[in-house]
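Enquirer: Just below sit the structures, each encoded as structure tokens.
Only the coordinates and a few stated rules stand behind these numbers; no lab work does. Keep in mind the model is a prediction, meaning the values are calculated, not measured. Cβ atoms are built from the backbone, for glycine too; each structure is taken alone.
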Structure I
Amino acid sequence: MKPEIAPPLKSVLAKIGKPHPTPFVPDEFQTRALAAIRQNDCLVMAPTGAGKTWIAREGILSVMEKGGRAWYASPLKALSNSKWVEFGLHFDPENVGIITGDTKENTEAPIIVGTTEILRNQLYDAMHRGEDLNCDLVILDEAHYLGDADRGVVWEEILIYLPVRVNVLLLSATIGNGEEIAAWLESIRKKPCTVIREEKRPVPLYPMFLHPSGCLHPFLEGKKAAPAVCEFFKRDPSRHRSGRLPDYAGILRVLERFNLLPAIFFLKSRAECDAALSCRAGLPPMKSHGAFADDLDDLLEKFPSLGAHRQIKALRSSGLAAHHGGQLPAWKLLVEEMMNRGRLRAIFATTTVAAGVNFPARTIVLFNSDQFNGRDFAPLSATEFRQMTGRAGRRGQDNIGFMLAVPGRFMELAHVKKMLFAAPEDIFSRLKNDFAMVLNLLLSQTPADVKKIFERSFAAWQQNTTGGKGLSAADRLWRDFSRHLNFLQQERFVDPEGKLMEDGLWAARLRLDHPLPVAECLRKNALPEDEKLLAAVVAVFAYDRDDEMQLAAGGLPHILTAVLRKMLIAVRPLSQRLAAAGFFVPKLHPSAGSAMYYWAQGREWDDVLHVSGVAEGDMASLVLRTADNLRQIASLRDTHPEIAACAMKAREAILREPVLFL
């Protein structure tokens, strides 16, 4: 692949460079948003890197100056951790605390950073105690998660339960129907919600097309596809859809030749990201510079276990790294930090990184116009496309950011062109019932109160404003709530009047995806009072993958087999009753318990990975989910003191390096 550029690109590439430093002056949309949030609610929609965090910081400062408190909620633990560090540097560490499933520090600080689920749980507790939330400003980052199929319910619950006294600031790069969301909020909170929409990117995006010959072309000519793109597909688009791996080394040489690095290569799978690192054999070594080695050594001091990471050689020798969910959180953090410091040539990442923490690049490279949505591959949505292209161009470091489309087997260039001009999709309500939600609402609400909550939901608002016919959204939610309520009454968690019984009161504190099986084990004394065995049993409930772990051959300890069997026997009748009543019953995988038992015993990390056969990121995720489940059990000190104390010991046994690194 010989690096060449089409003549029209010469003037564009000449603009590459670092902008001249200028004193910071807030944009007009930032000052308008700040003025709004000081008085009422505000929804800000602005591109990645446009300065939404500045609004949040200044809003927090104005609350602190009056002696108030602020809560900054994000959907991801990694994002919460990075904001905790960032705010600690900005406001001083003693003023900033963090609460996630893994970390709890300085919880009485005037600024709390945490996950959205934790904030929702605090609202449950405040309603139960009949107290007001000790907070004056709530910031919901990545507010488009309101429309997330699995987790949007948490965002909607927060907005419904949040006291009107507390102003709310919603931040997102990708919401189509912001005015509708604001109108709903005004209807239930009886106060203005200002909508601020900023379309201008802080760093302009220039889309390019890479011809298989190695020649770079503009992707667009005005609003039409450029001649080279049209001509390429007129000839014979099918012959460019081979199953061969792209020539990553050749593409990197093209980008390096024209000063278009660093880059993020978005690939389909974890395996592709890892395999792409082999392209370093076709690259010249990185120009040796002390700053790279100094930064890497500095980070390895913080994460000493990564010194022997299997991909450290590719990072050190060629400035390349893979970044995806199958890797350790510490490795991903190291890669992000090296990228942020401008030390890497490129990272190979799955598209999930686009919605994660903020580490932009000069160029993002697309090989696919579709994305796996958890069930199958579907064309990229405008929201997903904006998340990915939002990473192109580093504010303060680039005059211009680039998107490079590479033809291949899964690339429809026509779809990419369409997405370049598409507005983000509208968000729809995802409010739904589950047993944890029903139990927690009944802590403070009567069934009649819950019906009124559903009438105030975004689901009901959307149906009312669109003139939807048939059974109302509020009635649908109420019927489903009643179905859950009836089951809980049959299981003697709730009395006939809809009040929580003794078991229901403590079961409500099990804020898990599926609290009833764990509650059933507690009722039947089916949880072991040995921390290693307890970690193993709880891991079976925490494991969220569909497939069984393929454990290496070798008999399991008899005591482990016995406690797992006891647990499965205890929950089987409940599972059968749930299924008969039409509820989803999660499949339990005992192999997850076996892997956790080995880790809780103190075995080496690599040994556990070898025995369990899972990716280290998946094992780390299981450890963290298990620790969070154990934390919920540990909260039952007043009703189940022995098992609660054991759960605390089990957490300590499994939360260690390389999983826990903060």
Structure II
Amino acid sequence: MKKPTINIGILAHVDAGKTTLTEHFLYNSGAIRTLGSVDKGSANTDSLDLEKERGISIKAAMTSFEWKNTKINLIDTPGHVDFSSEVERALCVVDAAILVISAVEGVQAHTLNIWDSLQELKIPTLIFINKIDRQGADTENTITQIEQELKAKPVVIYGSKNDGLTNATIESIFNNSNKSTLKEQSIEHILDSEEELLERYLNSESITNNDYLKVIRKLTLKNKITPIYTGIAKNNIGITELLDGILDYFPKAKPKISKVLSAYVFKLEHHKTYGTMAYVKVFSGALNSKSTVYNHTQEIETKINQTKQLHLTKHIDNVTLLPGDIGIITGVLGTKSGDILGNPEAIPKLPQLHIPVLTVQVIPENNADYNALTEALQQLDREDASLNFKWFKAEKELQLLLMGQMQIEVLEHILKERFSIPTTFTDPEVVYKETISKKAEGYIRYWMPKPCWAIMTFLIEPGALNSGVIYNSIVSQNDIHIKYQNEIERTIPKALAQGILGWEVTDVKITLIKGEDHNVHSRPGDFNLATPMGIMQGLKAGGTHLLEPLLSFEIKANEALLGKITSELSTRRATFMTPQFTGDVFSLKGTIPVATSLDLSIKLNAVTSGKIRLRLQFYGYNTCPKDEGVIKAYKGVNPLDNAQWILHRRGAYKANERII
């Protein structure tokens, strides 16, 4: 009989101790015999050389162990904000999560971002307050932050004693008769969330510790409360108690009975022997070795070579992956991380912790490595689709989207160590977008030289900010056959990849209002070729303007620093609301352009001597002031040059070929 399985993720702001916690899970459960160390570079889930050198997690790592006859699949995620895409994909496949918070630093900026995503996806969560022995540790203050800043209802299962001292330890809150403030507050949160128990309490009926513990599981699964554990991961204090908590309060994987395959690829990894290994979670149906599956995202069929499943940190080959299982498939050519295999309906919506808004060029130190670098970046793009790799052949430019400087350092290291390609990266530039300024029509008649025939008129209108692209057709199928109309719709995103100002076009409503095909001369490729010409004509007629990316910010600091901080923000085109005060601490919220915020954290830490907490999140795009922003030349053949574009698309003008 198959053992019950729980799929969990461990998440935290960087350096809170989650990888050390994972290591002790493996050791205490017997999955490993020798305890690894993050500081010594021997942790089992830190496999990259750079992870071992830096002592931080860069890639999401999966492992597995058993605890009291239950299999636990665990994903250890990166804590640095630059690697948020790894966390986002992991959140799609876990049934529950452990959020690790340091008792010294408390709730940090990235903790808030992670928590928001956990709440959005309704993922049951336990919080482990780590490092209670460190100087400055304050468990009760951290719990207060959890309540006030995360808006959670903490229920403390294990509290701490002797915070900040070498003899710090943990104590059970509900398995003794002692009264404490933490216990009273925890009971309040339970009663707030459970009417039946509240009624018994108001009627002065006896309620035992066991009564409370039974209700905690139900409320945790409903995301109404958050159980709190404390401990010292590196000293193995609080670990077995937390393992028991996983079994007590987390849901077992519930298979969806269906023959229709639905699976999600959350991680791609290169293996020297097996090649590309795709980590997947099966939501319905099954995956088997040597079977053929349909990749919904890429719209291709691909054959699985082998299926694998982790068991106590080792692989079992050629297993059948069933609903609720997390495993590995090999041989799936063309597959990328984030792809959906089979039916997409059962797959949760991908959360967005952060959106990359910086672009860089990657340059080989040796020109002879150019082709090899292109292939390497294509491989890395398959492993992390957020890189959005673009190759402009005519200009010999290789571009990536990135989060920040740490990601650049990691990519430089990977390209050198894994692919043996030394590279340099240009300074990050802000990714602007553009939109049409006023309503206009774009007309295109592509009917020479025959055989070809595609005539279309597009109405392009400004859309609401951050609305994306909305496309519609009011043309009858008698005028343009449905197969040609499908080709037009499929081509629209590519036609908008570069606009008049050189940036991706968004926030527009496009309507196909007129057109005709020819029953002899028309081909689907004619409409594919002509659509970008018609779209660009409409953009030129209506004019376009830049949109710039904004970040929302929240700053907390002592009120004495308010003047310095607002003065600095004002010079950066930031807008902010009236500050809110709690005692002598203020909270300030607002938005700031990405272009003026690249060194904001460094500058604010300098003017406040580091006595500040800054949280930044992607907010959206807004109209860029007239004298700001960057206009770029169109890369490749511009569809506005109709003659050259037609020659290029017909294969007669290859010099400026461009890959989107």
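Enquirer: Among the shown structures I, II, from which was the value -8500 of helix-only ellipticity at 222 nm (-39500 (n - 2.57) for each DSSP H run of 4 or more, over all residues; to 500) calculated?
Expert: The structure behind it is II.
Enquirer: Can you say which of I, II returns 111 when volume of the Cα convex hull per residue in Å³, for residues 114-249 alone is computed?
Expert: Considering all the candidates, the number was obtained from II.
Enquirer: So P(r) over Cα pairs in 5 Å bins from 0, in percent, for residues 18-169 alone, computed for just one structure, reads 2, 9, 16, 20, 21, 19, 11, 2, 0; which one of I, II is that? All intermediate terms of the calculation are to be shown ahead of the outcome.
Expert: Working: I: 2, 9, 19, 22, 22, 15, 6, 3, 1, 0, 0; II: 2, 9, 16, 20, 21, 19, 11, 2, 0.
Derived from II, not from the others.
Enquirer: Given a computed value of 0.30 for FRET efficiency 1/(1 + (r/R0)^6) of positions 338 and 434 (r between Cβ atoms, R0 = 35 Å, to 0.05), which structure among I, II does it belong to?
Expert: I
Enquirer: Something else: Compute FRET efficiency 1/(1 + (r/R0)^6) of positions 274 and 570 (r between Cβ atoms, R0 = 35 Å, to 0.05) for each of I, II and report the one that scores greatest.
Expert: Greatest value across I, II: structure I.
Enquirer: If distance in nm of label points 7 Å out along Cα→Cβ at positions 138 and 522 computes to 7.2, which of I, II did it come from?
Expert: This value belongs to structure II.
Enquirer: Now a separate question. So if we calculate mean projected area of the Cα convex hull in nm², for residues 578-633 alone for every structure here (I, II), which label has the highest result?
Expert: II
Enquirer: I would also like to ask the following. Thinking of I, II, which structure, once relative contact order in percent (Cα under 8 Å, 6 or more apart) is computed, gives back 14? Mind showing how you got there, number by number?
Expert: Details: I: 14; II: 10.
Label of the originating structure: I.
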